[in-house]
Structure 1
């Protein structure tokens, strides 16, 4: 079956501004929003080897 992801789709409510800023920040660091979110969840749940993702530079 084509396009059969390993994990199910989940829905969360996030403001349009935060969603757009997350895309910009993740892309600028060569990543994507999904990876940042999964990394944060793994760290929050204290999964073995999990580390916080690198934060983007602050807006000026």
Structure 2
């Protein structure tokens, strides 16, 4: 993570991936999508979302 890393909210990730809230939390719970807690809020670094997408694209191509 770098200083210019943007932290996304769960609803932002939901909209980006076009999936539901439970799917995002399942990805976090199963450690497929890295996240951190700020206070009581869950945040996903934009680089973690990019990494998740790249991993899935590589798996689909294999």
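Every number in this text was worked out from the coordinates using simple rules, so none of it is lab data. What you see is a predicted model, and the numbers here were worked out from it, not measured in a lab. Cβ atoms are built from the backbone, for glycine too; each structure is taken alone.
Here is how the numbers come out for the structure above:
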| read-out | value |
| --- | --- |
| Structures 1, 2, by relative contact order in percent (Cα under 8 Å, 6 or more apart): label with the highest value | 2 |
| Test item: Rg and Dmax of the Cα atoms in Å calculated as 11.7, 39, pick one of 1, 2 | 2 |
| Which entry (1, 2) yields the derived value -13000 for helix-only ellipticity at 222 nm (-39500 (n - 2.57) for each DSSP H run of 4 or more, over all residues; to 500) | 1 |
| For 1.2 (distance in nm of label points 7 Å out along Cα→Cβ at positions 7 and 31, calculated) the corresponding structure among 1, 2 | 1 |
